[in-house]
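The data blocks that follow each hold one structure.
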Structure P
Amino acid sequence: MSLQPVRGMRDLLGEELDRQKHIVKTAEEIATLYNYESIETPIVEYTSVFKRTLGETSDIVGKEMYTFSDRNNESMTLRPEGTASVIRAIISEKLTQTLPQKRIYSGPMFRYERPQKGRYRQFYQLGVEYLGQDSPFADVECIALADHILKTLGIVDYKINLNTLGDMESRQSYKGALIKYFSKYENDLSEDSQSRLHRNPLRILDSKDENDQKISANTPKFEAYLSSESKAFFETVLNGLNILKIDFELNPHLVRGLDYYCHTAFEFKTTSLGAQDALGGGGRYDGLMQQMGGPSIPGVGWAVGLDRLALLLPEFQTKPSLRIAVIPIGDELELEAIRLTQELRLKGFTSEIFLKGNLGKRFRQADKALCNIAVVFGSDELAQKKVKVRKLQSVEIETNKETFVDSSQLISHLSSLI
């Protein structure tokens with residue numbers, strides 16, 4: 001039996017890896033314009049980090065977490081999402097004393113889901129967290145940052161769905177109304193929704209079951225249960241997005257899947273990936289820090305799936321670069337070739353040395369390695385302190401097919417070709 005990756009997990013290489021790296025690099029560059037700093041957290045956390053934050057009624061905790069006991073019989077979990085880990089890190093590193101904290105992260109997450117297009121059991125996310133600011137303009141900035149990143153990447157087929165979950169008091173009032181409404185249809189609800197009815201009825205609004213969706217169509221409207229403060233908060237968010245000319249659609253059934261959200265909830269949806277229409281989303285989570293044992297500090301953030309974003313990137317090409325083949329003619333020149341190759345690398349040129357085979361074979365090897373310029377020299381050239389610069393690949397480099405260059409001018413000559 002040949003060794004294969006675990007089901008739902010795969011190796012990243014080639015263009016797929018280049019696409020994800022391009023997304024992360026672009027996002028990090030844009031995030032610095034908003035004064036975000038990077039953070040990396042471990043992929044393994046104590047299970048309590050997620051159980052205390054994601055909620056017992058969430059699908060992630062109930063069905064999808066990769067949890068195991070280590071040799072000390074401690075319950076450990078491969079991180080299923082990034083927010084809880086970042087909040088844990090902010091508390092652990094005592095960064096709550098320096099606010100606001102604006103962080104961007106990326107990396108692998110793990111959930112035991114049914115693999116399908118754009119969904120894997122080891123998947124990759126990019127996310128941001130903005131902590132220490134309770135203003136609705138922080139929500140506006142977070143959404144604007146995501147919109148900025150997507151548009152810069154050339155991704156245009158998406159809609160921003162927006163809703164308010166109100167403050168805690170508003171949610172409690174609405175939960176009571178939902179329990180009263182759904183109780184009339186309890187026997188008709190799906191098994192998952194029946195289990196959520198009395199613990200977290202808001203999650204029923206997010207159900208993918210068709211019959212649940214029909215029942216939910218006539219639920220009481222959340223607006224009737226929103227406090228005046230919650231209405232004013234959401235109105236400010238809407239006005240902020242309008243002034244920035246960021247399009248959005250109101251979606252009263254958008255509740256997000258995790259228990260710690262309040263006020264603004266948003267999701268990025270596309271029509272280009274079939275049933276898997278969500279690129280990512282986020283919202284405000286003012287109670288999460290305190291729930292994890294830290295001080296009461298407000299927060300807002302989002303996460304997007306790199307696997308799905310990579311599928312939506314327009315025709316992708318890495319930036320053309322100079323790839324140099326160093327080809328000495330004569331075994332006695334191998335050490336000089338090694339010296340020159342390293343010098344080129346130290347000057348920032350991608351370089352590879354080709355020592356084996358006749359000259360034609362080495363040119364073919366260089367072509368296969370996608371080199372576009374060859375630096376060739378023999379004893380005669382070395383004595384004259386010259387090298388031959390030869391064009392290999394059919395790329396747009398302004399140079400003759402073959403040029404003799406003084407060794408002392410090689411670096412400046414190659415720089416002029418970029």
Structure Q
Amino acid sequence: MPPTPSALEGLVVPYLQRQPWFLVDMARYDRAAWATFRLADLEIVLDGRPGMASVVVAVGERRFHVLVGWREPALAPAVIGDHQGAVLGMCDDGLGDVLCYNALADEELSTGLLAVASAGRESARRVRLVQSLVSHASLVYDERLLMKSYRVLEPAPRPEIELMSKLDEVGFKHLLRPVAHWERNGWDLALVREYIPSAVEGRLLALTSLRDLLGRNVDEERPRLDEVGGAGGDLSSEMRRLGEITGSLHLALAEAFGVRTLAAGETPTAVAIRVHGDYHLRRVFRTDTGWVVAGFGDDPLIGRSADKLKGREPRFASPLEDLADLSYSLRQMAAEAVAAQPAVTCAQAERLAKSWERRNRGAFLSGYLRVEGIDALMKLDRSAVAEAIKSLVAERAVTAA
């Protein structure tokens with residue numbers, strides 16, 4: 001017999017109350033909500049010893065997911081190793097006492113979880129846990145698949161899963177391909193997607209380019225764009241390719257979800273589409289075969305929609321919103337690189353970084369606007385698009401300040 005639901009509830013609730021990601025989420029709610037803990041759903045996904053249960057706890061209208069594993073008390077410490085914070089406590093499984101703990105600290109149980117989340121379609125020999133404090137835990141299987149095991153739940157379809165699935169259906173291949181997702185009783189519990197070990201985050205490419213540029217000796221008050229492009233780590237060709245991928249992404253989103261008419265006074269483009277919504281250099285990766293897009297859907301702990309999780313609707317907006325997000329990300333990278341410079345070279349570094357930002361923003365826009373069919377979404381000439389992006393970037397800077 002597995003541990004009883006009441007026994008698991010008695011262990012999971014105190015465990016939740018000491019998790020940083022839970023505390024971040026609940027900080028937005030009145031303390032009275034903490035008195036409403038209840039077991040909302042439970043599935044025994046592996047019976048016996050070792051065993052594992054998928055436990056969903058409700059706190060008011062919020063849902064939290066904990067994977068609970070258990071073993072004989074004498075064997076558990078060797079299995080969980082240094083993950084002492086993973087321990088929930090002791091309970092009885094009908095044959096005697098077992099030690100319960102976060103199952104993701106147990107390599108055997110974590111490896112078996114892949115088959116559970118993929119309904120038996122996938123299996124693996126090795127797994128490694130990627131530590132994080134966001135709304136999900138990440139597990140990498142055989143260096144080919146990544147699972148997001150969601151801690152903070154959202155009603156199905158979770159925006160990330162819906163976007164990736166629909167884009168895959170319409171043939172957009174520049175993404176980390178979805179492989180499976182685990183849903184139960186109207187809540188998404190996990191997503192399994194492709195993992196590419198050689199992928200390099202766009203942010204890292206940008207910082208490498210900036211370090212190369214700022215290490216050079218350019219004396220002009222306002223360096224020429226071709227002078228900036230002379231740096232060994234010039235990023236403009238890659239930004240042009242990223243612009244092309246972004247244009248293809250927007251056309252695929254329009255095909256997958258349709259288009260809407262923008263209300264009067266909104267950003268002056270032809271239509272609104274289902275946008276990426278959090279499009280920056282941490283969300284794009286350069287692989288051996290080109291750029292791929294990731295990070296669809298705000299994290300319910302830290303994304304823009306964190307305070308609007310309840311009943312939030314899919315976000316339709318001007319495609320310019322995504323372009324402005326990426327452009328603002330270039331500005332942030334430039335500012336980060338300048339901040340790392342010594343005071344004596346800071347003024348020169350700032351001039352170079354601003355020229356780097358202009359060059360790469362222009363290359364990104366050029367790549368985007370030359371995508372065939374993009375004029376159906378963007379009925380503006382290049383100068384008007386550039387001005388609109390400039391204005392939206394300024395708004396983001398003010399909000400961030």
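Every number in this text was worked out from the coordinates using simple rules, so none of it is lab data. Only a predicted model underlies this, so the values are computations on that prediction, with no experimental measurement involved.
Looking at mean projected area of the Cα convex hull in nm², for residues 3-130 alone, point out which structure of P, Q has the largest value.
P
Hey, Cα Rg over 2.2 N^0.38 Å derived from one of P, Q reads 1.12; which structure?
Derived from the structure labelled Q.
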